[in-house]
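Asks: So, here come the structures, one by one.
What follows is calculated from the coordinates using simple rules that are stated; it is not laboratory data. It should be emphasised that the depicted structure is a prediction, and the values quoted were computed from it without experimental measurement. Cβ atoms are built from the backbone, for glycine too; each structure is taken alone.
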Structure P
């Protein structure tokens with residue numbers, strides 16, 4: 001009985017500390033940043049543009065190795081899809097917008113009617129962009145603004161930087 005009581009007390013202390021939604025958001029943000037870094041690396045290594053398109057409705061990221069640098073998905077060109085984690089979608093949720101604006105994906109260039117970024121052979125990207133990730137489904141956003149993440153991509157270097165909303169302000173890091 002004493003052993004069970006100790007386990008119950010420890011479980012009661014440990015479970016709130018797990019913060020599963022926060023961990024899910026950190027993992028999803030890191031996966032998005034890894035996808036962007038891999039696209040940049042492929043552009044440099046293959047000396048061809050790599051177009052990363054964001055399907056905000058389906059919650060997917062499409063990575064297209066554009067072998068002829070024409071911006072179009074042609075037959076024979078490598079295309080892969082990366083789905084956002086369950087319970088995560090492109091949205092700002094209840095967080096205040098960052099300087100690049102309130103849109104879930106700020107990229108103005110498009111590929112097949114999807115906002116897109118193009119990584120070039122020198123590692124730069126077509127434009128500076130901001131991507132918001134929020135917990136919830138596409139139709140429903142988790143009301144906890146402190147779980148929202150943002151990824152900013154610098155134009156000149158293609159470097160992605162992660163930010164998290166604290167409930168009142170944005171701070172660097174996930």
Structure Q
């Protein structure tokens with residue numbers, strides 16, 4: 001499969017400190033393109049964006065970047081639904097898009113298996129495709145792949161490490177229902 005690179009007028013990149021480490025965000029003028037606990041350059045590479053074209057100045061109030069930063073900070077302050085409000089531009093094959101939509105419909109504190117996720121996305125037999133959609137997700141926290149666990153109840157994998165995944169799940173479980 002050939003990766004699809006979004007058309008971005010002015011890419012913006014910024015990193016903030018969270019309790020789980022440095023969290024990077026890449027946005028266009030219109031939507032979040034990438035986020036997670038890796039350096040900005042990692043995400044620019046995954047998106048095929050030339051670092052020389054990126055605006056890394058402080059986010060302007062009301063911009064997608066400012067809203068995304070606020071959502072991450074709000075999440076860590078206890079409003080775990082805050083990332084749901086951010087528009088995402090993550091080109092994906094149709095089933096992966098359905099998986100991402102299904103994940104965005106889950107609630108903080110929920111845990112589901114890859115089989116359950118495949119069913120929510122409309123194809124219960126597409127377990128490997130659901131796992132692939134999680135592995136290719138470039139917008140961690142905003143598309144909450146950390147909520148997916150193995151059928152045996154173990155954490156499985158996570159691109160940013162099991163310590164981050166465990167921290168997110170524990171945080172969501174302890175704050176469940178507070179900000180619905």
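Asks: Given a value of 139 for volume of the Cα convex hull per residue in Å³, point me to the structure among P, Q it was derived from.
Replies: On the way: P: 139; Q: 109.
Of the options listed, only P reproduces it.
Asks: Let me ask another. For structures P, Q, calculate distance in nm of label points 7 Å out along Cα→Cβ at positions 66 and 146 and state which one comes out highest. Walk me through the intermediate numbers first.
Replies: Details: P: 4.2; Q: 2.6.
For this comparison of distance in nm of label points 7 Å out along Cα→Cβ at positions 66 and 146, the top structure is P.
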